[in-house]
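Just so it is clear, none of the values below were taken in a lab; they were calculated from the coordinates. Note that the structure is a prediction, hence the values are computed from the model and not measured. Cβ atoms are built from the backbone, for glycine too; each structure is taken alone.
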Structure 1
Amino acid sequence: MRPLDLPALPTRLAAPAPGWTETTDVIVVGSGIAGLTAALHLREGGLHVTVVTKVNIDDGSTRWAQGGIAAVLDPLDTPTAHAYDTEVAGVGLCDADAVRVLVEEGPARVRELIRTGAEFDRNADGSLMLTREGGHRANRIVHAGGDATGAEVQRALHAAVGRDPWIRMVEHALVLDLLTDETGRACGITLHVLGEGTEDGVGAILSRAVVLATGGMGQIYASTTNPSVSTGDGVALALRAGAAVTDVEFVQFHPTSFVSGGVSSVQRPLISEALRGEGAHLVDGDGKRFMVGQHELAELAPRDVVAKGIHRVLLAEGSDHVYLDARHLGKEFLEHRFPTILASCRAAGVDPVTDLIPVAPAAHYASGGVRTDLHGRTSIPGLYACGEVACTGVHGANRLASNSLLEGLVFSRRIADDIRRDLPPQAEPVLHDASAQWVVDEAARPDLQRAMSRGAGVLRSAGSLRGTAAALTATAGRRGTPRTASWEATNLLTVATALAGAAYARQETRGCHWREDFGTAEDEWRGHLVTALAEDGTATHTWEPIA
């Protein structure tokens with residue numbers, strides 16, 4: 001197969017020189033479950049923490065999480081069973097040690113979250129109410145407010161952070177690039193803060209360690225459940241800094257996003273998998289349940305299986321949606337268990353009590369990201385990553401439902417413990433070559449999103465990816481002026497280029513990577529593609545087989 005022609009990328013973002021400087025012990029970039037939990041654990045060690053967040057503290061992906069947190073909290077459940085379900089969903093690419101850490105340490109981290117103030121739904125006897133989602137063979141999902149788990153977790157963590165005067169919150173701040181010292185160790189970041197410092201708002205925060213918790217990159221697609229802030233900023237920063245990124249081709253498409261002409265395509269409302277867990281059925285245009293017979297768990301199969309099943313129906317029917325039928329669950333149950341879903345559907349003119357819910361897959365979660373070890377350390381000393389921006393090895397080729405919030409809890413604690421054990425003195429940053437600094441025109445963003453959805457979305461092929469690569473090259477040629485929208489567009493170009501290259505290189509179908517021209521999973525592809533940026537800005541992909 002001929003090589004894929006992809007654009008060279010900037011190794012730094014074009015930006016004004018920092019007009020102001022601050023110093024702290026640790027910078028945490030991101031204010032979701034991973035970032036705020038890391039900040040709280042770092043404070044337990046007496047460190048001063050600065051949390052940088054893109055808009056407001058509550059505007060990330062965490063508050064949109066409906067389903068819950070997966071953890072072994074039922075005496076009849078076991079970590080071994082949770083690990084098994086995780087590894088089945090990951091289709092041979094999960095790191096067994098990382099999975100073990102997740103399932104064994106997860107219950108204690110959930111209990112810590114409860115002590116922090118998160119209030120989960122409980123049964124009449126006071127025990128935690130547990131439910132089931134796709135890929136799980138046991139009830140192990142804790143939830144809050146019926147289907148408002150993320151909002152409750154965000155509320156509790158926000159309140160805890162607000163009580164600590166030594167956690168400084170910097171809102172409306174877009175991280176730009178990593179600062180490193182003469183040894184190559186991370187020692188701070190540059191960022192743009194609206195209303196801070198000089199008129200242009202660009203400054204620098206120096207620190208002894210940097211934690212990336214920037215969330216996902218769903219905005220590279222035209223249809224996503226991710227908020228508008230999810231532009232892959234952390235992965236793009238890490239690539240420009242020279243960090244290794246892995247498994248970026250594995251983007252999970254949530255099977256059931258709400259499809260309505262009255263809903264913006266920028267962020268589609270999520271119809272939680274928990275609704276299927278409680279008995280809702282997927283049906284085609286004729287009202288037939290099409291997942292029965294495709295997998296032993298039918299509608300509760302792992303997300304990649306369900307997304308592919310829906311996509312096949314869409315292709316066969318020439319439609320943009322199938323339906324979720326929850327009418328048999330009854331008005332009282334639906335309004336009590338899924339108030340958020342009912343409200344969003346009813347606002348668009350669909351009442352799940354009496355109507356079928358139109359749904360289709362939408363980009364939801366990046367299983368890959370900045371490569372880390374079991375302590376959240378990246379390939380750059382002093383730079384850590386946790387949450388969706390990271391690739392801990394837990395998710396493999398496809399994330400198991402509700403393991404994402406758990407991963408943020410577990411590995412943020414491990415990062416904080418590692419930083420507290422060995423934190424060097426503050427170092428001075430070195431200057432970087434300005435010759436490779438540029439940004440793209442923010443007006444190219446919709447074109448990039450459409451090209452990624454067409455050629456690198458649910459279904460991919462060599463031909464579709466070549467079309468995507470051509471569109472990305474055209475985007476790179478549209479240079480822009482340094483400002484927030486163009487910085488975001490450049491980050492999208494960076495992660496989209498990395499993803500397209502890895503998706504083209506992986507000549508198989510595995511998990512949420514679906515190649516039309518290589519329709520099966522092959523043993524020779526049981527391994528990882530490690531992506532990095534060369535000095536000239538070209539993305540390289542190194543193959544690492546699993547022993």
Structure 2
Amino acid sequence: MKNMSDSSRIKVIPLGGLEQIGMNMTAFEYNDGIIVVDCGLSFPDDEMLGIDCVIPDITFLLENKDKVKGFVITHGHEDHIGALPYVLKEINVPIYATKLTMGIIEGKLSEHDLLSVVKRKVVKFGQSIHLGDFRIEFIRTNHSIADAAALAIHTPVGVIVHTGDFKVDYTPVFGDAINLCRFSELGKKGVLALMCDSTNVLRPGFTPSERKVGKTFDHIFSENTKSRIIIATFASNVDRVQQIINTACKYNRKVIVEGRSMVNIISVAREMDYLKIPDNTLISIEEMKNYTDDQLVLITTGSQGESMAALSRMAASIHRKVQIKPGDTIVFSSTPIPGNEKAVSKVINELYMKGANVIFNETHVSGHACQEEIKLMYSLIKPKYSIPVHGEYRHLMEHGKLAQSMGIPKKNVFLMESGDVLSIGKEDAKVVGKVPAGSVLVDGLGVGDVGNIVLRDRQNLAENGIIIVVLTLEKYTNQILAGPDIVTRGFVYVRESENLIENAKVVVTEALEECLSRRNADWGKIKMVVKDSLGEYIWKTMKRNPMILPIIMEVE
């Protein structure tokens with residue numbers, strides 16, 4: 001029999017998006033139903049050698065597979081939709097999202113051959129969907145991608161509002177302003193909990209409108225009438241692309257779009273009428289040679305210094321079709337995401353060396369709410385509980401303080417970690433346990449097959465190289481018939497270190513002979529002796545710790 005107290009409580013379980021910016025994913029559980037809001041990835045740290053992306057650990061969802069009713073997506077950024085193809089292969093449930101968001105998701109699903117097997121429903125703003133005991137209402141917000149939604153999750157216990165990523169833009173480039181009126185109506189009726197975006201909580205004031213960027217572009221185009229203009233921005237910022245195109249048309253320039261993700265998103269947005277491009281404005285990169293520099297604008301990916309993105313390839317002179325030349329004006333229309341500063345400055349330096357004129361820090365406004373907009377949200381919604389989301393710990397801490405300044409008691413502010421289970425009832429809320437949460441690494445087609453041990457080996461190989469010791473033993477007698485031969489990679493340049501290698505062979509041979517003379521030497525023991533003796537010798541002579549891999553062959 002079900003525990004009565006459980007049926008009047010809802011569980012909120014963040015599986016990602018806390019302790020970091022990215023990998024956003026939260027499960028809501030009521031009785032025998034679970035809905036999941038967002039399903040994002042994050043990008044690998046420098047230490048994650050060879051990893052393509054990082055997705056949340058979904059052990060909890062797999063263990064409760066039959067309860068999961070669907071994925072509800074707030075907007076189309078990678079940190080909110082990027083893990084969907086990987087997760088849907090394990091848990092195939094319907095996806096609910098607004099029009100542009102769904103268009104971008106469908107592009108991802110078709111790459112993974114999932115388009116025909118996953119159910120999808122496009123939801124309009126103001127519309128609700130019913131999933132078990134949940135009614136989820138989509139509310140229009142503003143962000144750096146069109147069609148961003150906040151969610152009002154109506155449950156038998158009360159309403160939980162999840163803002164998604166948002167800002168308040170009264171004059172958006174496309175579509176309507178955020179529906180503050182609806183947030184206010186919800187607040188009047190009473191809201192149980194608010195899960196609010198913390199990305200910009202450290203910044204005072206308001207985030208400026210996206211239209212401000214349009215004026216800056218106009219200024220840049222009027223100042224640089226003679227040069228070719230190359231603008232790097234986020235592929236997903238359709239409004240930014242629209243403003244670049246508007247300005248290009250005003251100054252009679254043709255537009256080239258470069259970078260795979262940029263081309264994909266622009267074609268989806270254009271197809272769905274979120275992007276209006278006059279005829280004969282876009283030209284292909286091959287047609288560029290038919291125009292003079294003052295007639296061209298390139299919109300490209302690579303504003304974060306990503307090594308394989310189009311702008312980085314241009315800066316490193318490895319782009320097949322575009323060479324940077326003196327006099328080019330290059331605009332970074334973004335700010336570096338924390339952690340990317342080094343990569344961005346490397347690209348900026350390379351561009352300067354090629355004689356380009358680089359403009360940065362002038363043509364970007366954030367897509368996230370600053371302190372005053374977050375306060376506005378609290379004053380409209382008046383939640384009983386505050387659950388800061390989408391941020392590193394410092395962001396969540398500051399957000400907690402801000403919530404308290406808006407009159408929420410300290411005991412009602414929950415700074416959670418991924419995996420925490422917050423149980424909310426009508427009278428109280430408390431963290432009641434933990435579910436598995438963490439990072440699953442994606443490398444090529446392998447999902448989760450690279451773990452800490454493999455990463456540690458990769459780091460060791462990258463830092464110290466590898467020594468392979470090959471020897472052949474006679475079966476039964478354990479006599480050394482050939483070797484030991486030593487092969488190294490990433491350790492020393494062999495031609496200049498012949499003495500070292502010869503001495504290493506002697507050290508290994510002596511250790512082996514002593515070991516084999518004891519008669520009871522098994523292969524495990526022999527390998528151990530090779531590793532220890534060689535490791536000790538290399539450390540003494542060179543103070544290095546390469547990986548040592550003994551290979552033993554046996555002949556009769």
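Couple of notes before you dig in:
- Structure from which 4.2 was derived, distance in nm of label points 7 Å out along Cα→Cβ at positions 8 and 344, options 1, 2: 1
- With mean count of other Cβ atoms within 10 Å over residues 320-327 derived as 20.0, matching label from 1, 2: 1
- Comparing Cα Rg over 2.2 N^0.38 Å across structures 1, 2, the highest figure comes from 2.
- Given 23 for relative contact order in percent (Cα under 8 Å, 6 or more apart), calculated: source structure among 1, 2: 1
- Source structure (of 1, 2) for Rg/Rh (Cα atoms, Kirkwood Rh), for residues 184-239 alone, computed value 1.05: 1
- Which entry (1, 2) yields the derived value 20.6 for mean count of other Cβ atoms within 10 Å over residues 304-311: 2
- P(r) over Cα pairs in 5 Å bins from 0, in percent, for residues 112-191 alone from the coordinates reads 3, 11, 13, 14, 13, 12, 9, 11, 8, 4, 1, 0; which among 1, 2: 1
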